Structure I
């Protein structure tokens, strides 16, 4: 599988995050923006430091919500305007192959009185440059600029641009604004750990609309047990691979711990339900067994519902002796 890289230009209140590219079968995510992306932190008493921003949280989002893992690399600039982002994006895009780039910038433009039209034009250039290099852009609206204030006109322009250019949108402004006191530091602007985690969640919500990020898991239905004998049975069910190479098996045992498994078999990569079955042997007579159908693909591992069977007793034939009659 080709190495996939996701570039995130968090062009709003974000700053710096670059570290490198991912390896095969793994997403590389680049976060690009101003001080929010750069993980700017302060205690409002003169101390300033930088963290990994939302990058680690987004890696966790991939692990828990996607069928892929990811490494997220920080690449932001404190205080960056969108015009500076235009000048910088070429070198970022040229650093390595990428599939996605998230763009969220505009907060510093608001501070400096730059018009929403100019911000929209600058971000449009970033979108075009990304696409020209085969990178899919994702846009983010601007988080509250200070004490809950949203740069509404800039966010409206970003939303319009996303619609006009058919770009995925992460509405970071709304996500943070809803509970901004719990997401921000003492300066009322930069984000605390909870805010960084919320950014990651909101980016992931947008990314899951791209089929390269979301791969559906197979679906399974546990069927019935047939040909039930004192020491064997045939377990049945249905599997839908949902377009990904899938293997299936049955788990079974005397309890729902399922201490045994059948051999794993190929279900193909189709999109229709297929009937599957597997024989189980060495069962105990007069015993209840639990079983369920399971399947796995790049989209995840799934289990069917628990079903039961009960083996019958062994029937021992009774031989009646033949009486010999003398004639």
Structure II
């Protein structure tokens, strides 16, 4: 097969040709080539909205959120009534951690297309980021009326309801998500968290285990499993779970602290000190923040060598 780039040349000022070349590169996974082609197409024909949109999509695949946002804004100058474009812009802002701009973009999209379930869901997720759970629940419920069989909406509704203190409703929503998608490891994890937060450890353990069966590299599920075992005083199983977290996330400070606490409770004082030193050596400031929030160091302060480790870093 001939190389496409060599078999068909594009005239330097052929905007359409460069646009089509960009599409070919995108289909072939040549993102860098696609970006260059779409840039040429949009430069030659600045009024080609499709060139700007596809340039933004290519930048998004490259992970260049700033240029992705600029491209969508150029497209929106040409057609500010394109609801889908506002959604794309919102997603790009979200990936750039500009939550306020993300929310504004989704709201603009909903002004243009108020019954779009995906946009209602996206805005609900964005509001959850700023802990506006009442607003999020309202949007998720609206999305469900339009698209009742979307497990991700039920999943996020369940977590938002829990944050509002509506525990049973939250559990029901998460169970609905799993009814629709039994292989949804995030929903199993979230259900485990809700159950764990409400002293239903055994059921939480089952949920975390199911999440791990689906995704054996799900470090957060291993951490949840470890914490559930720890609070159930099953220290051996807790240690196994937390060690699995470290295998996946070697620099997880909080897990090292929990390991230190568990080793101390089991009387393995050398291991306790080693785990504590590992945590402090990775990020002492974060250790102190965790201690302030969760009092994690209190049980370790009587260890011989505690002060030396804290003073060392």
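What follows draws every value from the coordinates through simple rules; no lab data is involved. Computed from a predicted model, the values in this text were never measured in an experiment. Cβ atoms are built from the backbone, for glycine too; each structure is taken alone.
Observations on the structure shown:
- When distance in nm of label points 7 Å out along Cα→Cβ at positions 61 and 205 is calculated for each of structures I, II, structure II gives the greatest result.
- A value of -24500 for helix-only ellipticity at 222 nm (-39500 (n - 2.57) for each DSSP H run of 4 or more, over all residues; to 500), calculated from one of I, II, originates in structure II.
- When mean count of other Cβ atoms within 10 Å over residues 213-220 is computed for each of I, II, the largest belongs to: I
- Which of I, II yields 53 [percent of Cα pairs over 30 Å apart, calculated]: II
- Source structure (of I, II) for mean count of other Cβ atoms within 10 Å over residues 45-52, computed value 18.8: II
- Winner on mean count of other Cβ atoms within 10 Å over residues 77-84 once structures I, II are ranked, highest first: I
- Structure with the greatest value (metric FRET efficiency 1/(1 + (r/R0)^6) of positions 29 and 157 (r between Cβ atoms, R0 = 25 Å, to 0.05), set I, II): I
- Highest-scoring label, criterion being mean count of other Cβ atoms within 10 Å over residues 117-124, among I, II: II
- Label whose coordinates, when relative contact order in percent (Cα under 8 Å, 6 or more apart) is calculated, return 6 (choices I, II): II
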